[in-house]
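Just below sit the structures, each encoded as structure tokens.
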Structure P
């Protein structure tokens, strides 16, 4: 059986959560999709999907494999396009959405360079911390920072993202230095609103397990930049990405807290709709972001320092 077909079927079933839905899209019987998944799991020697009569869920191994498969399928499509497109130029209207703070610093500054390389492309950039419905609102690509919810969208990991708990020295002198994440309940914590993207809370590595906490406080906001500004004014603790506060830490304006419990980096992703043939301008944009963020000097030159 074709290995590529097995992988395509696995991605289709995993993202749609149903053998029937994936089979209907391809025009085959659900049993055919089931046999492809069985053959793939048998070949790999690992269970990827847990199937019941009501639902299909990914195993831990299946979740990791899904991200790799999505990336490989995009790269395979790009390789074919680069040959078949020949001298065809990217053109048309590209709609992109990104989180407000990250977008201002690390998406918007790259747009002119992309347009210079592709003069027949136009870009509309939406900056918002609201989780935009890409397909429903007609976007070609979303840049997301942090953990991704289960979705039928295709994700491409662009770079690592590390988050830290920070506060001003003045606040810590006044309120004390927390020694364990459980002590956050006694502190003023500056939270991202529940209608924004940080819905799971603050992540910490406690006894070798990643634990998400949702501390409380008198202030929350849907704009991460406002949280940073409030933090700099000494109004409480904030959980922010290193690309946002690295310079403040280096200058002594902010101090890291609970570093011994810092969670491993999560990701910065490009999300695109699940399409058989992505427009050339979208594929080139995703590749451009990935190559830009992979440059050895990019993050230090943009003021991020470490990752």
Structure Q
């Protein structure tokens, strides 16, 4: 990684250097045993009860569908060193007329890249605290190079529930929230009240900042998009965790504020939500259409490719009003 390439990379490398000076502590952290038991691998997805799913389905009154997954390509800004490419080919057909007398031909594609790129879900094996992860698991316990043996996203059946969108651009009275703006607990509470929505246990909470206008708006600036971002702050993360939400997402590449609120800290909101509380993180969610239509409550539906041992996955969640 080139630590001078972007503010994001420089901040990450500075925090990495600071962390490397600290010695590992063998003491079991107080958050190591989740409320669903030490063997649990689903975390906050345990809150996805039949009753809550039925209630969420009742929010559908118009049947309008919103795609939340941004379009992603090889030029999409991503956390370094992540990248992807797609190669389209016609296997074993270049010197033939295809298969059979009817000349059946087809295109296939090869994906090469990272699964944590573009619109994505962070599984519970992603974010840790000094190499300790959800349920007190350490790297030797479950994080094999060939795939996670526990907490892999194949264990997750999907996420379905009540979705809540908080329009932070409206909350701050701006067309686009500036990088480095942290959503505090007070901000989250005030935005919810002003926008007439209550955050409840088991919800999927999404934040809109219009940050994606930097990719496809009137004046695209992908370098700025990937260098920093507005996002959830520490107190905001602690507040949502205290409410018992199921997932938290945003329209930015990292969901939480960058640069961090405190120098030397790196992705504290990730640490609060994931290893401590088993809450899923959704990144690069395109919430602009929801914001334009003033939709703050909806049915949220997400399925992910169930690749065995995967830490993250590219997704396209759906909001239905």
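Throughout, read-outs are computed from the coordinates displayed, never taken from laboratory work. Only a predicted model underlies this, so the values are computations on that prediction, with no experimental measurement involved. Cβ atoms are built from the backbone, for glycine too; each structure is taken alone.
Data overview
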read-out: Which of P, Q leads on mean projected area of the Cα convex hull in nm², for residues 180-219 alone, largest value; value: Q
read-out: Origin of the derived value 0.95 (FRET efficiency 1/(1 + (r/R0)^6) of positions 108 and 268 (r between Cβ atoms, R0 = 25 Å, to 0.05); candidates P, Q); value: P
read-out: If helix-only ellipticity at 222 nm (-39500 (n - 2.57) for each DSSP H run of 4 or more, over all residues; to 500) is computed and equals -5500, the structure in P, Q; value: Q
read-out: Structures P, Q, by relative contact order in percent (Cα under 8 Å, 6 or more apart): label with the highest value; value: Q
